[in-house]
1. With relative contact order in percent (Cα under 8 Å, 6 or more apart) coming out at 10, pick the structure among I, II, III it was computed from.
2. Give the label, chosen from I, II, III, of the structure having the highest value of FRET efficiency 1/(1 + (r/R0)^6) of positions 187 and 219 (r between Cβ atoms, R0 = 30 Å, to 0.05).
Structure I
Amino acid sequence: MASPRGEFSSRFGFLMAAAGSAVGLGNIWGFPTNAASNGGAAFLFAYLLLAFALAYPALMAELIIGRHARANGVTALQSIATGDKGRGFAFVVGSLGMLTVSFILSFYAIVSGWMLSFLLAPVTQLFGMAGATAWLTTDSVVRNALSVVVFMLLTVLIISAGVREGIEKWATRLMPSLVLILILLIGYVMTLPGAMEGLRAYLVPDFSALTQPGLLLSAMGQAFFSLSLGVGTMLVYGSYISKSENLPLIGSLVALLDVGIAVLAGLLILPAMYVALASGVEIFDADGGLIAGPGLIISVLPALFDNMGAIGGVVAFAFFALMTIASLTSSISMLEVPVAFVVERREVRRPIAAAWLGAAIGLISLIIVWNFDALFDWVVTATTEWSQPLLGLFFCVFAGWIWNRAAILKEIQQGSPDAASGFFWKIWPTYIRFVCPLAILAVYLQ
């Protein structure tokens, strides 16, 4: 028999889990450099506006559908569809969501494995293990394969324990740790030469950039991607929320946490990059743009830590602990999507489902590792640029056009009896029906 469905025991537990899902590596390395390359605080302003005007309504669609159905993504969408064709379409969308999130996890595990390796490097260096340190910080197929296996084992162990004892328990420990480490690192980096220049690049606005269509599309894409929308993670987490919870309120809190941590990440990464520049490390690519993505994390910043002397090892360990925590809180939400389906639809025990699915995704990761140049960028593009925005569009269609509006209001009113007269209900139905689909379509076409 399948394991019984779990439920988050508290609002704090859900917020930490949902924020952990939303806050990932992309927030920490992608958002700051995106901002600096697109008008600084002008991009920040556009991002904040679009995160709450467009991404938040889409987030609410997933949370409401999930809590209503109390089921995995496929079953949840089928429960609000009408007719055989509608349920068939729901099955396709839910299945594509599971497939997409599984492939996202397959490349995410590789990058997360790099974070684990760089986390261990300061420890081996402290004990004078020069050979081990060099092995951990040098790119190789063997290192990447072993780190993928270790990272996927950690993810499977957490998911196997269930909602309360696995996801919630670890999220409530890891997320406060992430915020604490982030704040401590910001405080230290701000004392170093060059930090103020990075702060200006981040916070001084170039409002002329707001007239560029590319900035708005980039900010919109960052907002949707950073909230883990379109692949069913928030829908599944929503299915574990108590019926007594005020959904519009906790949805807004998730968005605030995600945006807040992304903004904090900018206060660390941009000053750190200009500190690196002041110490002789190259931070610009061949086209004159700031180095972003994995290159920033495994090239620019480690070079900075090496130039810091004795304190560099401590700072490096803290930074890669931050990156590993961000990786893990996101990976467990990704694995939970297919695990919830197999547990509920195929009546497989949770530990077995987690182990088999984790092994299958890990195998895909290993195939990518052994064919990195040919597969890695292609998988990233196919999932995050092609599939995810389109699936986000379909989720909005289900909430805005397929599901009965009275049924949606009834679901919201279970935790918010006065919802019908509130600001959220006056605005949200129109946004989810017209504005969000058009916005996602714009990102998709771009």
Structure II
Amino acid sequence: MELERIQSALDLSSSLEKRTQQNHGELFALLLDFNNVYEIESEKLPYHINLIDELHADENAHSRIFAKLLRYKENSRFLFLESFLHDLCGFEMNVLNPRVEKVDSCGRIDIPIFDTNYVVLIENKVTDKAPDQNTIAGGQLARYIETVKNSYKRNEEDIFVIYTPKYSREPSDDCWINKDGLSYKDSFKLRFKSISYRDDIYNWLKEKSLGFKDKDIYLQSAITQYIDHLEGLFSLRTINKTMNMKLHDFLKEQLNLQDDNPYEAIEILSQKESELNNAMAQIQLLKVDYRRKIVVEKFKEWKEELKLDFRDLRIVEDDHTTRNELINFGVVITVEEKKFSVLMECDIREKINLYFGISPIYTGFDKYEIPDSLQTILTNNGLGEPEKYWYGWRHTLLSNGYDDLKDLIKQICAVA
């Protein structure tokens, strides 16, 4: 009987897998036909230009734009920030002397905001192209919370978390769990808010923009462009109305949706949405795999160059097979009898996110008081953002990453 149950379970698993593959096949065929209709209809759209569209804004670009709006100050008041925190998020705090820090800083928080009595952490998921970044080092939100607690010495009860997905949803439970298995989810119930771009931020910006019609022309232009970009992101532009109707008619026909039976229609659409989300998850995993291949090959190439260019220095690296999302390599240099690592590192979870700088990693010691000679090099090279694992760092591009690293090593060797 036990063998029969095992065999039955295996048969069911195989059947479900085949059904999933069949569903995905049907879904991709539907998307192909849908895209054909979309391309035909999009060709009929009237001329329209939006600078943010043309620059292909990613999540970092959205974060930079949003952070810039939150920094707006008039008569000593941060009007956007106050409204965002109070009206949209429902948080009660006094906006006294806020610092909206550089995007993707302070432990790679998308938008960190520090004020006298509180810290706000904004995790931006406007494109919804990447899953929550939960690793063996802990869930994404848990890591950010602990960075602020440990590196910036802020009390947990003074930290607020805002999650901004494309459409309304909550972060995964794993986001809240740290590397020791502790979850912050319950303790942040009153200091957490999920605010979607489609249902919340877009409408809030439209309402706020009405009060800035007679303000700075560049501010008004930026708000107008950003609202229009969001309308394009959500197919809400007036010029899209005819195209949207054609695409709706296509989906109704293909999915056999009946206008007089909305409950069944929603059930069918929800099923297709689930299938699409499953397929998107696999697509994102494949993209990470291909990004990893690109970076691993480039790092191998650069490491060989490093061995030739700096024969007397000890090469260090993090084996990419142990940390699939984060890899690095570089050298250790002694300056004033203290060891420092000069590293190139890449986080490949969302895109090829490449950065370099000076670090205490691989030295066997915690951070030193950095010598003046190294501080001068950090400043001259724009290597700011000191944090737990870096004395200073900055982003670079894959096209010139090794040249940046090599130049930094040469400068440090000159003072060693």
Structure III
Amino acid sequence: MIMKNMKKYFYTFIAPIIPGLLLFIFQFCSSAQQLITNTSHLDHLYQEILIDGKTLGIIHIYSEYPDFNWVGDDDEGIACVDDAARAAILYSKHFSLTNSSASLHKVKTLTEFLLYMQSENGWFYNFIWEDYSINKTFQTSVAIPNWWTWRALWALTEIYPLLKEHDSQLAERMLNAVDKTIKECEKEFSGDRATAIIDGFLRPQWLPFETASDQAAILVLALVNYFNITNEKEVLPLIEKLCDGILLMQEGDESNFPYGAFLSWQNIWHAYGNSQSYALLKAYELLEKDEYKKAALLEINNFFEYLISQMYLNEFKLTKELNITLTAESKIFPQIAYGIRPMIYASLAAYELEDDKKYLDKALRIAEWFFGKNYPKVKMYNPANGRCFDGIISIDEINRNSGAESTIEALLSLIELEKYPDSKEQLIALTN
């Protein structure tokens, strides 16, 4: 009798809900495993080449709509350190998230490319030609203390812990290369803390290219990593010196434009590559100087909010008359992924540091740019193929090419957000 009643209960109440319950479980598990960060297109841009018996990984710089075949540049070449460095960081994060042996392999081959591109003077060349020889003469490729050297240094120090665990011999060669560049940095930035007045503003003269705080930020990230690897206290004064220079590039406050923005160079702000707040927060974790955190949060809390409300900007220039700050020039377009990613990184660093969900929410609001929260209301990133359009040209025009920089910057943005379960769920919702 009991068995008969149990069967009746099962078929009356339980059996009807089983299909829906199974569907829910399937959808939940699928959602949990789904990655917004799709490396398919970046994998397409990746190529392995053989030089001096070593397998090197390169990333082709351009890929044009609609076929997305590889495209080079007559003046620069086919691949560069700038993209390989960022791709190595991306693949290292992808390996940490997925344990993909293919991604780990790419980290190693891209590292070999970076090491191949280091000059005897300690700096890095940037581009290679179609025959894989190094472009040593074009202005964006010579071995000097410039963007591509800082990116190489950042990448090598960022991925060193991973490769130390998985390829100790390669890691040792990496550290030797980093040591060489660090020694040159210490000489390059050993001068006095001179300042100059530019268009009415006090500016530091001891940063890369005197006032390039955007470049200084990447170097700070590398130096912080280097200290965490080596515990070499000799680099601490250089970190502090660069950060103090970055502080002098901040303008405005909570109530006055540009609301705590860190200008990129002289009196110009541009969206791309502005990692100053992110770098200052990383430096704060090491040096515990409150002014670094205060300045970074001023920009994140105020200027980032302004940019979101304006649907983002590309560039502006400031001038000063009668001690009043004025905007001399301002441009909305173009807008690119490289202008979005640094804001996401800074917001997430603030979230980690302050344990305040508003910063995670801010990072997600900024990431909505990739999914249609932009002027033309176009999804810039497609998780089905991993492509990110190269930019927004005007209020209703998109550059539908998908080159290395846009692809990597989008993936770096999204993979960092995917570490947090709450934000991952919201990212999945944005793709639908």
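1. Label of the source structure: II.
2. III
Just so you know, all these numbers are worked out from the coordinates, no wet-lab data involved. The structure presented is a predicted model; accordingly, all values stated were derived computationally and were not measured. Cβ atoms are built from the backbone, for glycine too; each structure is taken alone.
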